[in-house]
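Please find the structures below.
Bear in mind that the values in this text are calculations on the coordinates, not laboratory data. Only a predicted model underlies this, so the values are computations on that prediction, with no experimental measurement involved. Cβ atoms are built from the backbone, for glycine too; each structure is taken alone.
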Structure I
Amino acid sequence: MNKIRIMTDSASDISTMDEKQLDIAVIPFPVTLGGQTYLSRVDFDNDQFYELMARYDEIPTTSQITSFQFQEIYLREAEAGITDLILVLINSKGSSTYDNSVQAVELFYEEHPEYRGTFRIHSFDGLGYNAIYGSPVVQAARMCKAGADAGEIVQYLTEILPRRQIYFGIYDLKYAAKSGRIPSAAAFLGTKLNLKPVMKIYDQEITTAAKCRGERSLVEKLADLSTAEMEPGTPYELIYGCDTVCLEELRTLMIHRLGYGPAACYQIGAAVAANAGPKVSGVAFLRKQEA
């Protein structure tokens, strides 16, 4: 009998409840801040990480998951009797983690040929961050619990991941400037003018979709852009950080425009907060089919 394992990394920001209830394996990213290295979701939760960010006036750095680590993971799962390991990992344009997972496959089989044919590895590029692939990971785990086979889950992920998109707003430009996402001069001017950028993540790219003056205008723009581009009637997820006020404002606007609430809310962890800051809000959704 086949035994399937769904696995992701901590940048997917799935909830600890989904992780435990759906038996999703989460690989933690190492995060360095204040001269010390931590494991995300292991050494701190999101709120504790935000406190660390406030304590140190520096940009946290995250490290990739190495090929050697993936080989160890594959051996552990194979020895546990897993027949199909399905991984969905952070955007390959932002981290070498996915590429390392692919490189490790043949290296693993060379060292452990006894698992060829009995242990299959399916590795997916998540094409983004946070709920872009976190939500499909959760759905894949639900499919697994409901008795779907590996082929059905692989087909679902193959079809859904390229259509996932996020709009999110940045409230404090300091972190985006220090991480290089926004030029320092533009961030300084934006802060003076109270400008808040709306960022778009789609097809592995992060681009500036709009600039808004003030927080209320930012939330309205997020709702406008997201409802205009999402597939009608499909579920969506809200994204937030250390501030739940903007989350509730966005929830209210989305319900008003669509007539139904979000399927879930995803709080950003270290990988996103390191570049965008701890205060964000956003919407993840299924993009309309291309004509």
Structure II
Amino acid sequence: MPSDSQQGSRHVFVTNNSICVSQKLQAQVLTELAQLISEPRMKSYKVLTSGDSMAANLGAYLWNKQASAALYPLMQCLEVTLRNAVHNAASNYFETPDWFDRVTKSAGDDMFIAYMKKYPDKRDRFYRNGVSTGQRKGKKIWTSHHENMIATAKEKLKNCGKRQAADAVIAELTFGFWSGIFENNYNDIRSASRLWPHLEPTVFPNLKPADRKASTVLYQLKSIKDLRNRMAHYEPIWKHSSVNNASSALSYLNNSIDQIVALIRGISHERANLLQVSGIESFARNLCQEELLESYISAY
């Protein structure tokens, strides 16, 4: 077994009641780890450590892993709660569980008209069922991004030998779809074929009218989606235009937690309370504190 002089001294730190033991690492080991993780990625953590210490950057890198894992259940809860709340409300409002076909068709029609006005030279290349008139020969059918998402979800179910039932399609649709349906094309008080503002009180019964406006929710979901994408692609989750040091990184993550929990509570007090009593929310918040980040930075 290597001696203390070979491997360095042990360092003990606590994360949410769990004691972790690490060892001070040799420069050679740090160099090898940096090569496998990639030096550019390791160096990006200088924002959190305020220095060129590879050991400190490694600690911040490992903290990022733990913080990402801690935030994941919050993100999962928001996505599942939001999609089911929208699905239930829309199914009742449109009196069909396949409401998404009708809604995306109607919004897609408007998108197509706007697209053709912006790019009139495209008229000879694309047509839209129910909208375009005249010759279609030689043209491609135009579909919106959200219609393509639904088609992809249905195709995936088909290829897996599963029924393309509404509930199954809903479960296959990505967070990008659920944030996207808050865009302006789905918002028109004059049209009964739009989601918003008609369903705002039903989907977000615990939010004030100003806070549950589709445009307000969309703004928050875009920010949360960016964070989710960084988590999904194993990127530093603290990266944001507002971040220039450890303090602002922690502030950004804590603000993100606030946004996620507020939206969940806006939909359901019970879902938000479950995050509290289960310790999921507090675990994420504890990891996004200066003391915990510093314990990782100094551990190696």
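20 is what came out when relative contact order in percent (Cα under 8 Å, 6 or more apart) was calculated for one structure; which of I, II is it? Going through each structure in turn, the value belongs to I. A value of 4.1 for distance in nm of label points 7 Å out along Cα→Cβ at positions 93 and 117, calculated from one of I, II, originates in structure I.
Of structures I, II, which gives -12500 when helix-only ellipticity at 222 nm (-39500 (n - 2.57) for each DSSP H run of 4 or more, over all residues; to 500) is computed from the coordinates? All intermediate terms of the calculation are to be shown ahead of the outcome.
Values: I: -12500; II: -19000.
Only one of I, II returns -12500 for helix-only ellipticity at 222 nm (-39500 (n - 2.57) for each DSSP H run of 4 or more, over all residues; to 500), namely I.
Out of I, II, which structure matches 4.4 when distance in nm of label points 7 Å out along Cα→Cβ at positions 37 and 269 is calculated? The correct label is II. Sorting I, II by percent of Cα pairs over 33 Å apart from high to low puts II first, with the largest value.
Comparing mean count of other Cβ atoms within 10 Å over residues 77-84 across I, II, which structure shows the greatest value?
Values: I: 16.2; II: 19.2.
If we compare mean count of other Cβ atoms within 10 Å over residues 77-84 over I, II, the biggest value is for II.
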